[in-house]
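Rule-based calculations on the coordinates, nothing more; no lab input. In this text, all values refer to a predicted model and were calculated from it rather than measured experimentally. Cβ atoms are built from the backbone, for glycine too; each structure is taken alone.
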Structure 1
Amino acid sequence: MKKMTGGQAVVEALQAEGVEHVFGLIGSAGMEVFDALYDASSIRFVGVRDERTGVHMADGYARASGKAGVFLAGQNGPGATNLVTGLAQAQAAYSPVVALAGSLSSAHIYRDAFQEVDQQSLFKPITKKTWTLTQTARIPEMVREAFRTAMSPRRGPVLLNLPRDLLAETAELEIEKPAGRAFEGGFTASRERLEEAAQLLKAAKRPLILAGGGVKNSRCHEQVLALAEQLQAPVVMSPGHGDAIPCTHRLYGGQVGPRGNVVASDLARNADVILALGTRLGFNTTFYSWDNLNREAKIIQVETEPTAIGRFFPVHLGLLGSASEVAADVHGLLKAHDADADARAWCDNFIAARAALLTKRDNDAGAAADPLQPAFLFKTLRDVLPDDTMYTMDAGTLCLQATDNLRYCQPPALFTPLDFGLVGFSYACGLGVKLAQPHRTVVSLMGDGGFGMAHSEIGTAVQYGINTVCIVMNNGCWGAEKAYQRDFFGERYIGADVPNPPYDKLAELWGAAGFRVERAEDLAKTIEAAVQCGRPAIVDVQVDPAALYSFRRDSFKHRATAKE
């Protein structure tokens with residue numbers, strides 16, 4: 001037992017959890033915690049410029065490290081409300097973010113006090129769980145529960161409100177290192193169900209593995225590829241998880257569905273058995289339509305969340321279990337299996353189609369020509385960036401075009417807003433990814449509008465020496481919306497154009513390295529220079545403003561009909 005303040009107890013509890021980085025923004029409600037962090041040599045505090053982007057950093061850190069990302073909002077009221085977008089984003093990504101929010105003094109609750117807001121109610125819908133501390137003596141218990149909840153299947157963000165008076169109080173406390181949390185062990189389907197899955201896959205003439213976040217987050221690509229080789233089954237990925245297996249493997253098919261590529265999507269439309277491994281078969285993968293899946297296929301869906309199985313599409317067999325263990329167990333049951341001629345022909349045809357697709361992409365990108373086209377940018381990134389590159393992306397038309405066009409050689413390597421579709425996410429997320437994986441190259445892609453929301457965090461990158469490369473695809477507009485106005489609203493443009501400062505000059509004012517590309521012939525050497533400069537780098541790439549694409553054409557069918 002040791003006498004300490006509540007603020008000291010919070011920090012010692014974080015140390016007991018093995019936390020190495022805390023992202024945060026200082027505020028008076030949390031001063032006791034910040035003061036305790038001053039003496040915590042094992043924790044690096046990263047002070048951010050905005051709570052929203054700070055949570056994106058913690059989110060990126062969590063996804064890239066496989067551990068919880070921690071964010072500390074020092075101020076109740078506005079400092080806490082700024083967390084909303086970041087936590088909603090983390091919830092959509094099932095990202096284990098532990099948010100600690102300074103809160104109103106207990107005696108002031110329900111008195112319309114300064115900066116009072118009901119933080120308990122505010123965060124409940126967008127977290128796995130939200131607590132409000134009631135006793136200083138319970139801080140070790142509450143922090144331990146926050147990490148346990150965030151990291152247990154299915155992972156996700158949590159928030160713990162910390163009233164300022166309880167942080168200032170002292171108590172006799174004992175901070176113990178948490179016992180091991182073996183969430184993965186023993187979490188698999190029954191032997192009978194696994195054997196049924198093995199027999200279905202064994203009999204398949206056109207087998208397909210559709211890998212989702214469960215494969216990526218459990219880092220089980222080796223088990224999945226061993227099974228795929230055995231079955232001669234191509235592997236396609238749900239959007240945002242194109243890095244679930246290395247893109248260099250011969251069975252890699254890229255992303256499937258409306259936001260994927262034609263070869264992967266055709267596989268899903270024609271397979272006779274689909275092993276949906278660690279995926280909900282949700283919106284971005286299917287648009288909830290049989291247009292993107294073979295209605296006659298036998299679907300084997302593997303998920304850790306019972307309510308996800310068969311939720312959007314009827315399945316032939318549902319397996320409650322982790323992607324890693326199910327893949328390994330089914331592989332073990334099929335040790336003697338040798339794929340027949342039909343499965344091998346299916347696989348060979350896929351490999352040829354995939355090779356033709358990659359050749360076509362390179363040919364369509366063309367040579368350096370102005371105005372610079374997105375396809376040429378993506379080809380250049382494929383050509384010049386190292387194999388260890390980790391990419392972060394925003395939503396928006398240019399990033400959506402990029403997602404299936406890049407190389408993801410070393411999982412994990414792709415971090416996107418996923419189903420939350422957030423603009424303004426990528427740069428801050430990349431800073432968190434870099435802190436989690438400091439020896440890898442981190443490249444953040446954004447449109448100019450999204451970067452305008454986040455560029456204050458250049459200051460954070462410079463202050464803490466976080467050397468990522470942000471490529472701003474600058475077309476001077478909100479590209480997706482301008483495309484919809486062009487294609488469905490008679491070119492009645494309103495609010496679509498975005499005048500920007502020269503972002504390379506802005507980077508230099510912050511103390512970062514700024515680069516600008518106006519000619520396609522300068523693109524490759526400029527990106528290489530940015531990667532090698534050893535500083536936080538911003539590359540302002542002037543992209544053809546006419547190169548717009550309407551992704552959600554399904555949403556405007558009524559407009560197309562009216563136009564006709």
Structure 2
Amino acid sequence: MTTIVAAVLMATSAQAQVQPRVLGDNHVMVSIDTNYKYVLLPVEERAENASVRVIGKDNQSYRRPNVRLSVDHIDYYVPLEIKDGQTLDIIFHGDRRTKGVLKEFACWKEMKFSNTFDTSNVERFRPEYHHSPVYGWMNDPNGMFYKDGEWHLYFQYNPFGSLWENMTWGHSVSKDLIHWEALPNAIEADAIGTIFSGSCVVDTRNSAGFGKNAIIAYYTSAAEAQTQSMAYSTDGGRTFTKYEKNPVITSDIPDFRDPKIFWHEPTQKWIVVLAAGQEMQFYSSPNLKEWTFESSFGREYGNHGGVWECPDMMQLPVRGTGQQKWMLVCNINPGGPFGGNATQYFVGQFDGHKFTCESKPEVTKWMDYGKDHYATVSFSNAPENRHVVIAWMSNWQYANQVPTHQFRSSNSIPRDLDLFADGEETYCGVIPSKEMLALRGNKVKKLTDACELVIDVRGSMELTLGNANGEEVTMRYDAQQQTFSMDRTKSGDCSFSEAFATVTTAPTHGALKQLRIFIDRCSIEAFAADGKMAMTNLVFPSIPYTMLKVKGGKATIYEIVK
């Protein structure tokens with residue numbers, strides 16, 4: 001759930017049609033009504049991007065987002081804050097022979113000025129208890145940290161449409177990891193580039209010199225090259241000031257991004273791990289400003305079906321041993337076990353200079369065996385030495401096509417990580433965070449579109465969620481093979497992508513005794529209660545699943561108390 005931070009749309013909007021000044025086949029200027037806070041831009045998703053430049057009263061350019069301005073019809077509106085602007089300078093792309101006559105575009109007839117923008121939910125697939133943006137596109141979670149009783153979640157965000165573009169750090173905060181309040185955007189594009197993924201740390205040592213407990217953000221500035229930039233916050237992560245000497249870390253590698261920073265106590269240094277093409281690179285620093293290259297890892301290890309992205313690094317306890325080992329998280333796209341993106345990881349040791357993997361190079365380990373779990377990263381400075389992660393709940397194979405308009409994408413439920421041994425290998429344990437238990441309400445007899453199922457499993461098991469339209473999701477546990485599968489081929493709307501109708505299968509690393517399943521309108525997350533299996537898949541049923549059949553187990557349904 002997300003707290004709405006904008007007022008109701010268009011109660012005071014100007015309805016008059018704007019008068020475009022056509023300057024060529026693809027060039028238009030529009031005068032801004034400065035009596036209003038926003039210009040409401042009509043979006044048509046099948047249109048090509050137009051470059052919208054805001055020119056101020058001083059004739060300086062202040063913003064230049066790309067927006068799919070409506071040519072024939074309107075899918076939805078997005079707000080562009082006017083501030084001191086006086087003119088919109090718009091360049092359209094594409095062939096005028098196919099897009100038509102510029103002055104007749106639908107956007108001129110429906111463009112409005114307003115002091116408010118409505119973000120009340122109009123989507124039946126918007127989740128009840130998962131984080132999602134109030135409007136617009138979202139992908140990777142970024143910069144997550146905990147401080148003073150608040151969990152901060154930043155995310156890759158497009159404020160100007162529900163398709164990927166205009167990368168910005170959006171921002172939400174929560175006191176319980178469940179109920180999220182949307183805050184103003186935290187870090188926006190500048191002359192160095194748009195704002196790609198990264199991380200935040202709480203500088204308790206004042207290493208960077210911006211003050212004790214300042215929040216230090218590192219992110220990728222993406223333009224002709226990908227470089228690493230820094231910003232700092234002295235108000236607890238609400239607002240950031242960009243470092244005057246950006247970019248701080250550079251490379252000649254094209255895919256060089258997603259800095260994850262952590263403190264390494266034995267060497268008394270900060271470490272940053274960066275995705276660099278098909279490997280991860282480690283740098284160290286005493287002050288979060290000057291960085292020394294230490295080592296690289298990964299060229300011969302794990303899956304290399306796609307680009308390595310969004311690293312994370314953490315030291316975790318191994319159940320029942322008293323030992324701790326290091327885990328390097330490596331998100332990859334494509335190359336996932338069922339197509340598209342996924343989160344792989346490596347277990348081993350890290351001495352502050354080099355990561356050494358304990359598995360053979362050909363071994364690949366996946367954190368989640370669903371299609372819709374990616375860009376998994378952890379909250380820094382989490383209490384009780386917890387390692388809490390959140391993932392982006394989608395897949396690049398169809399993320400831009402899923403059947404929503406007002407927003408696209410949500411995050412997984414929070415999960416706590418540890419390690420467990422199975423045979424000669426050590427694996428990542430994934431358990432729904434304890435905060436999820438607070439959502440449990442009364443036991444009910446009927447499925448709802450937002451609930452938790454607990455299944456006590458007896459041997460092999462088959463479970464089916466269904467609705468009156470004949471749509472269904474079938475989950476099976478094979479006790480002999482020790483595998484769990486989820487079949488969404490008949491789950492509802494699969495028409496938007498050939499890659500969507502899929503059966504996903506996971507090892508359970510031992511007998512499955514209890515299953516926890518979280519259903520939330522358009523998602524199903526299944527976990528072995530002991531944390532040895534996780535699977536996340538989206539579904540888009542025409543009506544909610546209300547029928548439940550279980551063979552080989554006993555089901556308990558809990559309502560969700562929001």
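Things worth noting here:
- Given -11500 for helix-only ellipticity at 222 nm (-39500 (n - 2.57) for each DSSP H run of 4 or more, over all residues; to 500), calculated: source structure among 1, 2: 1
- With P(r) over Cα pairs in 5 Å bins from 0, in percent, for residues 129-336 alone derived as 1, 7, 15, 17, 16, 12, 7, 6, 6, 5, 4, 2, 1, 0, matching label from 1, 2: 1
- Structure with the greatest value (metric distance in nm of label points 7 Å out along Cα→Cβ at positions 113 and 521, set 1, 2): 1
- Structure with the greatest value (metric FRET efficiency 1/(1 + (r/R0)^6) of positions 281 and 377 (r between Cβ atoms, R0 = 25 Å, to 0.05), set 1, 2): 2
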